[in-house]
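Take a look at the structures listed below.
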Structure I
Amino acid sequence: MLLMKITLETLLGETTKEEFLKHYSENRPLHTAKMGAFLKLPFLESLENLLEFWPVGIEAMDPVVADEAKTLELAPEGAAELFKDGRALLFNDANLYSAELQQCLSGLQLELGLSALTYGRNLLYATPKGGGNAPHFDQNINFVLQLSGKKSWWVAPNTHVENPLTRHLIGSEMDPELQSYCPEMPETFPAGGEEFLLQPGSMLFVPRGAWHKTLAHSDSLSLNFTYSAPSWLDLLSAALRGRLAQSPKWRGTADFVSDPLRAPQAIENLDLLLAELAVDVQSWRAESLLGATEHS
């Protein structure tokens, strides 16, 4: 592999950008059997190199429930033994410790046209043979680069909830907000999924909200480009706060909202503010709202 940046063209290999965008818009996974030449960094060449390079704590996944929501944090010095004992390791925010990864992460975000409010990060997963992630979906957009070893991914469409705002692990308690718009979840991995075998040099695009689970056929190391992009709801909320913060009335304390005797006055005050907002919002335009969030 050559020393060069990771770009969308690099990730897609022989797949065209138009084909990728079709998968992206239809929320379908995309597997690239062989990426183009990309960034070669010594600490990505092996788990041993990565442990020697890594400057902060590492998360070791539970051997029973293999999920990032249930981990044990430990120093790099003790991680190799836990890996030998069958625990997968998660290295969070690798871009914070590598200027090269940060440059690639930011560049890819621009290529994808994601909002400036997007939270992008690089994750590194070291998974021992026989290990893998439990069935779940995420609220983020994910590109998985297989660095070493072989790992199977199963990805299934999410017919239970469209555009979730948070992740969910099958068998776990649901997030209260998620439950408000999706009252039920499956107890087992949904049918209709595809299996993708990732080998060194291959890439898998996992769309937002897609169910997925993994199994390593050998000791595996992978690098993820993960983007938690804001929803239209998030962009509007951010722009709305910025606009209303200019008003002394909206900045006023929400007095007496829990006082039974004075609550009617609080309701009247809020109704007046909402009536003014209803008039003001008629002049709002998408271009100006996006200008407030995208800093263009």
Structure II
Amino acid sequence: MSNSSSCEHARAEKSVLKIGVFQMDIVHKDPEANRLKVSDILKRLSGLPDTPDTLDILVLPETWTTGFSRSVFSDISDLAEGEDGPSVALLKEIAASAGCYIIGGSILEKDGGRYYNTSFVISPEHRIIGKYRKIQLFTPFDEDKTLTHGTELPVFDLPFATVGIMTCYDLRFPEICRSYALQGAKIVFVPSNFPKPRLDVWVTLSKARALENELFVVAVNRTGDTPEAAYFGHSLVITPRGGVIVDAGEEETFFTTTIDLTEVERFRQEIPVLKDRRSDVFMAHGR
């Protein structure tokens, strides 16, 4: 890891990024077991043909410390943690050791007397550079009865690209991804616990968000079962043209792939959807 300005400049010149994804079988309501699983990522990275510091961004699924269920929410006071807790500390350690940015899936965050479903963005200098709190809480699982809705739509200016985050149910609300595209995002990450049997919905929505906003979507789902649901995995990496680069299948897996950010600008010049958008009409109708 390097803190030098020359390292930051070198990153800024990159257009081809290597992204690592952990499609994880989350141990239900056992944060320590899940932290041990995630800490093993460094061993997985060291076994790759390239050196670990060639990874640019690492992504985890939603609620990777606990899983996602009504019983998780009922025990949230025991399972949630602050940004100074052990899970964020582990993400900082991995980011520093691997020399990469981390889109930290999400954890159940305790902040004062409230709870949030929060994604932390960690730098290779082991700093929190921002966080996204899930806006659209999943009412069929009573997530909204325990957690507080996020209210911000931040983008994160990494040295090589502006990125955004949507969390699972957010995927069904196209306004979120469009907001990120209008703020200059070239990649949107979607940490999720998207359950069976809705695989076709997952694929369709992920491809639609990429295609309609002409950006990359990295949709990271969990796999495995809980007492309330079963999960199909199938984490996806999708191009601005809606093409699927990676479909990870159903088993727990760690994989890496590369994306070329120049594809975003090429497609946006070829079919200038964002430029042609009639915002005057939409604003007149409160959109």
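Every number here is computed from the coordinates shown, using simple stated rules; none is lab data. Note that the structure is a prediction, hence the values are computed from the model and not measured. Cβ atoms are built from the backbone, for glycine too; each structure is taken alone.
Here are some notes:
- Taking FRET efficiency 1/(1 + (r/R0)^6) of positions 87 and 159 (r between Cβ atoms, R0 = 25 Å, to 0.05) as the criterion, the largest value within structures I, II is that of II.
- Identity of the structure behind 22.2 (criterion: mean count of other Cβ atoms within 10 Å over residues 95-102, calculated), options I, II: II
- Source structure (of I, II) for distance in nm of label points 7 Å out along Cα→Cβ at positions 199 and 223, computed value 2.1: I
- Identity of the structure behind 5.3 (criterion: distance in nm of label points 7 Å out along Cα→Cβ at positions 15 and 279, calculated), options I, II: I
- Identity of the structure behind 1.18 (criterion: Cα Rg over 2.2 N^0.38 Å, calculated), options I, II: I
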